[in-house]
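Got some structures for you, see below.
What follows draws every value from the coordinates through simple rules; no lab data is involved. Because the structure is predicted, anything quoted here is derived from the model rather than measured. Cβ atoms are built from the backbone, for glycine too; each structure is taken alone.
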Structure 1
């Protein structure tokens, strides 16, 4: 007899309504999604589709208005050590070195007497291991201002992983980086995912990024935010940048882009150019 495997994250009929003075604003409606243990899921969609709101609800930073949200079978009622979040802006503490930024949460617990000396020693070893994992061993004593944007985001990711969270939530973490740095970070986060085996939920506006990183791409549509389609990504686990240039990758990207544009009522560049040419021809 087979045993059903409980998903790491279970979302059922989830809704979110923001209460405004004029009228309630429904941000999410009827979200159903299961995320497996160790899975890498990406969320994409037009602006206003609620992908960042959904991520904040998963983190416990927002409360859902209706439905059910479980992590490891337990209701999510607020922030917890089982979930960590990485934002687009690095938010490193400028008065702390790289290694101390990574160890910051453990320092707080140590100062409150919640850790033994053995715990502190183990935490120090964990910080060193993460520093090696992100490739910044030589910058352990550097200050955040001495690092590039990509390096600062590496430190933010290591800090989020310090407590071994079951779920890592990432809200457009590479949005502020240049194209070359983004490619480096793509391969780095995939390497971290393989080593740490953490479940990752990753929000992005970049469809190419969503496909390259994700095992599944959740396509959302706006007004209110709903899941339009969940697209499996037929790429091998070991990925490389050249995959982005294959016909299969380009076809999947075009399919997802078309769905986003259709759901948001957006014109394609070709549609817009054709309409402008028609106007000029009749002028």
Structure 2
């Protein structure tokens, strides 16, 4: 394998246009991994992560392996403090492991330059957090559009504004919020805020959605509604989803459920 590779392009779901990949460095896979991971979209090998509190080192992950297949929903469960959110942040390159490797479409990503990781997060990974992180001064439509506003710059955004707005409205309709596009976050319920956050995460047509406790702040019925939206997106947008949750009834709705126990991964 060469030192640098261009990941194959993926057609746009709406226009048929081909979008090129960011250039990322690739590293030859270990001999025992060659061939067996060809169908994986995301994988982690031997991840460790510790944090320090004063002079005390607190190990969180102790050699985690994870395989994520394309177009599947994978749920990760575990007790509070088990490292679920830490693992999701590592997978999304928001943090770096102490040891181990992370691969996206056979390319190692945990050691990429910051700029390349920014491109991955903006274009190919969508992220949903428990606390929404919507901008209070923006409408729901503007919040959904904010990632493409940032990534394309002022002039790039305005040149393609019509297509971006159509995409944002399509997503708001998909999550049942077409009637709320002009409302501000303070005017919405928790479930509506989370649905808006999901739409925002999908504006750039990511291949993977990383969801950290997407139902954690919601009542059970609203949480099930959000889960149904995620499943619909999985089916209609061919979206791969990795979801962290403490709720086993939610986790069981996934195609695959794994558990973090004492910093290590176990299949259930």
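Computing helix-only ellipticity at 222 nm (-39500 (n - 2.57) for each DSSP H run of 4 or more, over all residues; to 500) across structures 1, 2 gives -12000 for structure 1. Each of the structures 1, 2 was assessed by volume of the Cα convex hull per residue in Å³; the largest value belongs to 1. Given that FRET efficiency 1/(1 + (r/R0)^6) of positions 54 and 70 (r between Cβ atoms, R0 = 41 Å, to 0.05), derived from a single structure, equals 1.00, which label among 1, 2 identifies that structure? Structure of origin is 1.
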